[in-house]
Structure 1
Amino acid sequence: MHLVRALVLFASLAVGGVSIAADPPAEAEKIKVPLPWKQGQVLHYQVEQVETDTSPGSREKSISTSMIEVKTIEAGKEGFLQHWRGYDNKQEVLEGDKEQAKAIADAMEGLEDLAFVIEMDGEGSYKGMRNLQEVTTRLRAAMQPVMLKLVRETTTKATAAMEPAQRKEAMDKVEAETNAVLDRFTAPQVLEGMLTRDIQTVLNFTGAELENDQSYALDTTLENPTGGPPFPAKLTFGLYVDKDSPEDVWLEWTLEIDPVKGAVAIWDTAERLFGRKIDEAERKTLPLQVSIVDKGFIVFERATGIPEMYQYVRNTKIAENANYERRRMRLVEQAHDHEWSDETPHATEPELSAEERDAQLCADDGADIAAAIAACSRELERKDLEPAKRAAWHGQRGWHRYRNEQGAEGVSDFGKAMQLDPTAHEYVLGRSRANRQAGDFAAALADADRALAMEPKSSHAHAARGVAFEGMEKWPDAVAAYGKAIDLAADNPTWYDARCWARAMAGDHAGGKADCARALELDAESWNSYNSRGYIEYRLGNHAAAVADYDKAIQHVPEMASSWYIRGLAKRALGDAKGADADIAKGLALDPKVAERYAGYGVK
């Protein structure tokens, strides 16, 4: 997972619950919410949690429901003791990895008998979880096999193209690294903060005494559960009597993490949790600001102080990644019921401004092209952009224009990005590709050489040289350039596929077939390799094999004119005149110049 996106998910969990930590200002008519907890008291709450995570090109949304039983075991002047137990847990994954979510949910089923034993002081404020060690042990035991299985599956896929020795080395590390991550996330202070965030918030606000219908604001700091820098924040809150239902008292609050100091705290916390140092180069790519905003309310029964309804919404935004989380509780089995608002879980989304939605769309490499170009253009109209971000949006618009086959416009955008950030290797590579698309192969080669000088071990820079040489029809040079790319990234099927075609054009049909075969070993979905190998088989006179390869190429990409055209020629050679005529006609319909182009390769 990309670091920034991982941090969005972490930030949505790590920043703990809120509490009132200052005396109210001037004297006025006050409302005192009585402490409701009585020994032997049992309350049941219906619980719902919805979470939506969005990032460029990716969305995940899930809804979980459950019941919570809150049983007060002890109540006295010295404090209170409660059991909080969840049951009837259900989860629905609307978007995202449903198998992974099911595996985690199945693991949690065995914990429904486990209650959190919560200690409070004499004023009802949260003190701690008495059975934290038991909870940690059981939770870790339930999660460890699930996490290990998921990490092994992910690592198996990620290392499929590696040499056997490299793959074994990576797989051998999986268990130790998984256990290390679990150790950090189940450290007592971290786990307690994540598991009891709602409990802390409800308990710390229960029993509040504030002026009616007044707003309070204070600067505060939230403890960092990893022991790192705290999270500076501004808390605003107020208490008021419901005018339509005077038997109810509402307490509302908003908590905003300081965007700059909060970012520093998050990066430090990430190092602690993920067990690695963020080096200076990577740190420069991280956002200087984050946005974490909590909004919530609790409805108390005025006469008893019992919390009847609770809602907590957190919006987290880091760069173009956003997370929305809404958790709410509703007291049931009481004479005075409350219903949740009409907003359905399915409709919830992160609170993104128009500019933030444009940024997310522009940054999505696979977004609708026209919409992405328009979004990038709107972002570039902003006057408050820092040079690095303006460069990034020019780079992204250049990429989308390249996708739209607007080579000249792409060259312009990448050129502006390079002027704003001359050290960014990716902008130079982008302009090389755009120059090649625009037909300026000399400029494409010059940019590829420049990119290579910036990063001598960049396989992409060597491959860009290969593409430029292809445009110049310097096939031996292209083969050599792709060979150097392969030397640096032997597990990249794209480089083998590219060298396959270059070798075919250079007349090395055996070498080309071997490269296409290797590309397909590394990636069975490397459809272009079927297309290239089909061409080689045709040139070698293996017409049946050529038809078979083109069948697979067409199955993957039916709009490729050359696949239809050469398959038609192969069918003609096999005596299938009707099939040949249909395929050749289809190829010419897709690209009227396909016959002319392949005649240049000696194929008629």
Structure 2
Amino acid sequence: MRGDHWRVLGRSVLVRQGQSLNSEAADRLCHGAILLELDLVGERLQFKKLQGEGPETGWLSIRVKDKELLARIAAKDINQDPAGKLPPVVGPRLWAMSDIHTDKKENMQWVLDLDPREFQEDVLILAGDIANTMEVLQETLLLLKSRFGRIFFCPGNHDLWMQGWKNGNSLDKLKAILKFCKSKGIETAPGVVNTGVGPLLVVPIFAWHHPQWDTEPELEEWNVPPLEKTIVDYWATKWPADLRIDDGSVAEELDKLNASGFAEALKRRDEFHGVVSFSHFVPRLEVNPEKRYLIPSSLAKAVGSLHLKKRVEELKPDVHIFGHTHFGYDMDVDGIRYLQAALGTPAERTWGGSIVTLGDFPQERRPCLVWSGAWSMRHRSAWTQYYQRYGRRAEVTELVPSVCCNLYTPKVTAGARARSGWIKGRMPIWLFGPLETRLQEAQMVTREVNEITGWDVRGKNVKALEKLPRSSQGEPRSVEASQAIGWHKEASYTFIDVRNQGNGCIPGAISLPHPEATETLASLEDDEVLRLCEQLNAKGGHMLIIGDSAKCSWDAAMLLAGYFRMWPSEMKLGLKLTEPGYILEDLL
């Protein structure tokens, strides 16, 4: 009844924002949390959290099938713990990461910097792509083995590259890796981790990518280079004569490695308190960005496996950890939590830190926490937040962010349909990242723009301009006042006023004084930057900039083009609107 108290019994229980099981997921309540009942409808409890970790309020189920997730408790039992602290959980923690690429000296240093004492009782899941060469792979595994109590590992595509390998093909290298792991106590088969709450089953799943996994539309408006000319695995690996990547036979062969261990894990699945599976490759399309966000778009045909997808669906783990794409993810799909915590490359962390980052990984020198007495709290992910807000639109193939479509040219038949930018009303993914990485990427945009706009706008240094990448080429185009006034009446463009205050107000325009507001856009609080960016992109990248001068308008347009990953040539300047007579007489 209303006012009763409940304790969470499950290892972690999913909370939703509404009573319906289809309402948006909020997060998970950890084992032992104390709840105050606000309402109880059937087996759905609306609560307010009193103690423990998890959402402050929401709806959750009190049981699933025959399994009790919550138990009523008396108020006196709460008072026995006046500090509101639950007993410490005894048992190892579970950590995960992938794509550590320790051939890169900065990445090897990241691993060397892991605390040699902190993780001695803990378990690490390593989801592939340690290094290109056998020597660095072995060195890295031994280093990690000295840091962690146990390591579970499955190889990735880079681990099977032929670089420096002279003893046969990539299958032979895989066998050698597994033999080395067995000799050093590194686990590549399903195993049990005894925690202070109950046993966890950890299940590695071997896989390889194949193009048949991808079923989403191609970027038909763009000249995209073919798969075999862009995906290094096609020439960096070597397979027996009867196996090929493009027909899926390599993927089928590697899937056979799962046969015995996986069958046993599936048979015993319900004996365990929780189940974690992991792979290097991607199980589902839903946890891979749409083609317009991939560099190159053909990457979509070299990341996933239908065999892997089937095994994850059969096992139904609580959590599945994957790697390969180097994007931070923490997302639920069909009742399974999918995590990717990829260290990636130093360049990716510099230029795309917002979309690589998962929670505080990899900024903090520790892997991503998966279990510590209960499943970990949600880790912040730009991709997860983006898709939770906007959903997938794989059918949109003509509109591509400039950092991606710089690799292609529009097809002649596409005409004006092939454009750079974002679907209208959406904020770019990188701005969903944490403040630290947003600021870092915004500063890079500002530096690039300053290289272009550091001279007088009417006497540009053309030679210097030619040296810059295409994303910084092209010029914002000045339009006639009559054209701008027509757009204003049609409401077909977002008018952005970057002038100083006191020069009159344009109805419906967004005030964004340059440079105080343009250069600091990424520093706004999360909700502020979201609201502002959705307003700025309300017309799908159709933006008209109005400034005090040609240079002011130009600089602001170039910055906004950089922030919204648009070609500068698509930005429009309403320079003539600043001439006497137009603003007040025609727009007010």
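All of the numbers you see were taken from the coordinates with simple rules; none came from a lab. All values derive from a computational prediction rather than experimental measurement. Cβ atoms are built from the backbone, for glycine too; each structure is taken alone.
Comparing percent of Cα pairs over 42 Å apart across structures 1, 2, the highest value is found for 1. Using the calculated result -16500 for helix-only ellipticity at 222 nm (-39500 (n - 2.57) for each DSSP H run of 4 or more, over all residues; to 500), pick out the matching structure from 1, 2. Of the options listed, only 1 reproduces it. Ranked by Kirkwood radius over Cα pairs in Å, for residues 144-431 alone, structures 1, 2 are topped by 1, which has the highest value.
Given 2.3 as the derived value for distance in nm of label points 7 Å out along Cα→Cβ at positions 184 and 208, which of the supplied structures 1, 2 does it correspond to? Source structure: 2.
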